[in-house]
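Undergrad: Multiple structures follow.
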Structure 1
Amino acid sequence: MTSATRSSVIGTLVILTVPVVLALVISEALGIRVVDRIATIFCINLVLVLGLQVFMGNSGILSFAHVGFMGIGAYASAVLSMPLQMKGMALPELYPIVKAIEISPYLGMVVGGLVAAGVAAAVSYPLMRLSDAAAVITSFALLVVLHTIMVHWHQMTNGPRTLFGVQSATTLYIAAGVAILMIFIALIFRESRTGILLRAARDDEVAAGAIGTNISNMRWRGFVLSAFMAGIGGALWAHFITSFSPNAFYLKETFVILGMLVIGGAGTVSGAVLGAFVVTAAFELLRLIENSINLSGVLPTQLVGLTEIALACAMIGILIVRPSGIISAREVAFPDALRRYLPGTHFTRPKQSRSADEGGTQ
């Protein structure tokens, strides 16, 4: 990575951390529990959207299986970090070797990401040879497979019932720190050799193969990293919610995460950050409006599904007006006037021509 690219990555990272820092500042300033909850959910959503952007944004292939790996990370972290006395009640059929393990929930978050990445690495390589509609349909089939396993694996997930007793460990500061780290990873991957070749294959698969690019391998690397980030996001979510069922990792959550990326712009990390911020804020506002209307009794029946309808309409509008999203092609750039103050950036005074130095013309 050249010094200019490094400077660009650092500058973009500084700008993209602003929404996360803003969420922290607002939450601390107001000191309201609901605001703290919304800010934490935003940071978790950001981790998940960034994971999807790493693969989908660089390869151009839609992945429905992303939320399935979120579920793998959530269950792996929750089960491994659950207190021993709680495992007997929450998971009575749990395997004895797992029942004797209790690790820190923070270590469990990392393990959850690694387990999700391991599963992705094991099952996805043959799928990376597919493109276009075949790849999309296959990723949806993989989501169905993962969901079915979570629903019927009673020993590890408690089946379709709610898993309770998960340790509460995800705070706003932890979620924000992980979100900033994932922004950095996504930016580094975008500028890496794998990320560049992935985008080359996205734009022209035949030309990328002609220069010797192993397209399947490049896609596999991006998919595994995407699954790792999804697993981390799922573990953060599990230790924040503390009770959940397999239905939390299926079509509804897939639609929300995909909507964030489509609205913001799948082609850039900046679009992922913007989409997560805008959609999370809009979702919480619409949910507040929906609850207020239902409690007021203005309507003869309960208003249900306002947030989902609004997100669907927003996706349709964005796809009509800006098919590539709000930030489609270029990452947000740090102002040139301030870039010299970034660490690791070196500016030299431009050389003038001889005629200019001498005050004359050739």
Structure 2
Amino acid sequence: MDLAKAFKGKRVFLTGHTGFKGAWLTLILNKLGAEVKGYALAPTSDQDLYPQLNGDQLCDSVIADIRDRERVKNELIDFQPDFVFHMAAQALVLDSYTFPVETYDTNVMGTIYVLDALRSLSKPCSTVIITTDKVYENMEVSDPYPETARFGGYDPYSNSKACAELAISSYRNSFLNPERYDDHKQAIAAARSGNVIGGGDWSGNRLVPDIARALIANDPVVIRNPQSVRPWQHVLDPLNGYLTLAARLAEDPIKYATGYNFGPQPNDERTVLDMVELAIENWGEGSFESPELKNKPHEAGLLKLAIDKAMHELEWKPRFTSAEAVQWTVNWYRDGRDIAKDYTTRQIEEFFDL
């Protein structure tokens, strides 16, 4: 897939552009020659990746809340995008226990506001809505979950994203049906990716940022659930998947208007403890501890994604092993955090061969 050909000169409306994944995607789209309009809340800190990349120079940045229905519609329709990537979300499991109503409001209604705005767009547009690997009802079994698995979600974050998936399906069936594409010209797909790691993520209560902060401060890394298994992947792998899916949608807006999983190879599973040990090894020094925590909120112990569909239909596959993903991530925090834009650009150019 020639992504530069697919996105050069195209107008891309990107929600959540100031977040971790959003900042990476903003820079990638800029390198691909796209014209980007971002819509998101302001960065929470000057340390965040978006300001470190001088993100306002990479896109037309609108600082607004995804829960503002009229603003979402007006900004999207005014821009007349060729592509939409909806990434704006409350994305932390532990925060969803503290702010459950806000989590549902952002993740469910925010998604619906984007979908509803698309109903008023009269030009062809390919939209990828990013949810999460946690949309599936997790029975903690060893078999990876395919796209046909039942939606669920124990915690408010996971469940809100499952609700968003149901809303996507309903809007696609009811208003933006692929069988009536010639009438509405809107192609809608959902992307579900695993636990994403990479340089520039400073979120609280997330494994890699916690590791990076501890190693930089020469403190022990504190881990909550050392034996939990997750589909770890470097941020560039799923972003490549989202871009590939959007480009395929533009080619065939009927065939690809569905959901896709993006994750590591099925035999490349790692526990939290594995990831911490890999990070310390790559850093060159460090230690960890796993204290017994009482009354801690529920977090899934085992989660795997089946990626056969994306590999076969989109001709996408992960380029990094989990070990390589850790290496690229640790290198960023060790060598690149003080030259974030140059180092992030270098990793993007190497990954995409730009």
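Undergrad: Consider the structures 1, 2: one of them gives -11500 for helix-only ellipticity at 222 nm (-39500 (n - 2.57) for each DSSP H run of 4 or more, over all residues; to 500) as calculated from the coordinates. Say which.
TA: Corresponding structure: 2.
Undergrad: Turning to a different aspect of this structure: If P(r) over Cα pairs in 20 Å bins from 0, in percent is calculated from each of 1, 2, which structure is the one that comes out at 31, 61, 7?
TA: Computed on structure 2.
Undergrad: Have a look at 1, 2 and say which one yields 23.6 for mean count of other Cβ atoms within 10 Å over residues 79-86, as calculated. Show your work: numbers first, answer last.
TA: Numbers: 1: 17.6; 2: 23.6.
Corresponding structure: 2.
Undergrad: Given a value of 17 for relative contact order in percent (Cα under 8 Å, 6 or more apart), point me to the structure among 1, 2 it was derived from.
TA: Computing relative contact order in percent (Cα under 8 Å, 6 or more apart) on every structure in 1, 2 gives 17 only for 2.
Undergrad: Next question, about the same structure. Computing mean count of other Cβ atoms within 10 Å over residues 39-46 for each of 1, 2, which one ends up highest? Let's see the in-between values first.
TA: Details: 1: 25.0; 2: 16.0.
That would be structure 1.
Undergrad: Let me ask something else about it. A value of 0.00 was computed for FRET efficiency 1/(1 + (r/R0)^6) of positions 95 and 327 (r between Cβ atoms, R0 = 25 Å, to 0.05); which of 1, 2 is the source structure? Let's see the in-between values first.
TA: Numbers: 1: 0.00; 2: 0.30.
It must be structure 1, since only it matches.
Coordinate-derived values only; no laboratory data. Keep in mind the model is a prediction, meaning the values are calculated, not measured. Cβ atoms are built from the backbone, for glycine too; each structure is taken alone.
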